[in-house]
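Multiple structures are listed underneath, in structure tokens.
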Structure P
Amino acid sequence: MLTTPPGKSEFQAWREPEAEPPALVVQVGSTQLRYHLRAIDDLHAWLRQQGDWVALGNADEQKPAPDGSVEAWARSDDNPVGGWYGLKKGLRGRFGSYVPPVLEALGMAEVEHEARGNRMRAT
């Protein structure tokens, strides 16, 4: 059981390497979000390239993500998958809410836990 960076919502996350494509599954109540499993390693590598704290920039799919944020990177045509890491249209956003705590739990990143405006960096 993990929590979003502000600590307001709990969720479960697990790997499904046998899925097509392999997925990081996030269960939030009755809602299930799926991201490319490679997002874990790809985000860690990108954070290492940035070399400092990066804003999370949480946003639903229908809302724009702040420039330079983790959320914007997870939607960018310039990332390793060439677009959205989210796998299901309509539930592709919120990457900045759910994937950073996974990296933190794996010891790959530090994540701030303030009420708003959280950031992360690679460890």
Structure Q
Amino acid sequence: MHEFSVMSQIIDSILSETKKRNARKVEQVDLELGEYTMLGEEQLKFAFEILAKDAILDRAKLVIKYIKGKIKCGCGYEGNVQVSEDAPHRIIPILECPRCKGAAEIVEGRECVLRNIRMVVPDV
């Protein structure tokens, strides 16, 4: 379950930011996730819940926004690819160009970005 490992790194980044700002509590975490990351939303949320327990993140809300993927092929095609809903993690491991059926390169959709942390900090 690589979601647990990824979320552990995200939590470490959040804790580092809370420490810099002397935060008392984290209320919400906004995460942007590319559709080709092969990360499961439910697994990420479960890992967040476990790792946040008994910490400054306890009861914080995790909001995940998906970023649409984009592929590029040697034939000139640039765009998205249809993903089978029954495929594991909603993605096919080898991306095929919908125009020429050749191998395509992912140009967008592999991102996993910690976009925002809403935290309670002391008055300055």
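Derivation of every value follows stated rules applied to the coordinates shown; laboratory data play no part. Here the structure is a predicted model, which is why all the values come from computation and not from measurement. Cβ atoms are built from the backbone, for glycine too; each structure is taken alone.
Looking at structures P, Q, which one was helix-only ellipticity at 222 nm (-39500 (n - 2.57) for each DSSP H run of 4 or more, over all residues; to 500) calculated from, given that it came out as -8000? That value comes from structure Q.
Using the calculated result 1.0 for distance in nm of label points 7 Å out along Cα→Cβ at positions 48 and 80, pick out the matching structure from P, Q. Walk me through the numbers before you get to the answer.
Details: P: 1.0; Q: 2.2.
Only one of P, Q returns 1.0 for distance in nm of label points 7 Å out along Cα→Cβ at positions 48 and 80, namely P.
Given a value of 13.1 for mean count of other Cβ atoms within 10 Å over residues 8-15, point me to the structure among P, Q it was derived from. Source structure for this number: P.
Thinking of P, Q, which structure, once distance in nm of label points 7 Å out along Cα→Cβ at positions 24 and 104 is computed, gives back 1.3?
Details: P: 1.3; Q: 5.0.
Structure P accounts for this read-out.
When mean projected area of the Cα convex hull in nm², for residues 16-63 alone is calculated for each of structures P, Q, structure P gives the greatest result. Taking relative contact order in percent (Cα under 8 Å, 6 or more apart) as the criterion, the highest value among P, Q goes to Q. Tell me which of P, Q gives 1.00 when you compute FRET efficiency 1/(1 + (r/R0)^6) of positions 32 and 112 (r between Cβ atoms, R0 = 25 Å, to 0.05). Traced to structure Q. Taking Kirkwood radius over Cα pairs in Å as the criterion, the top structure among P, Q is Q, with the largest value.
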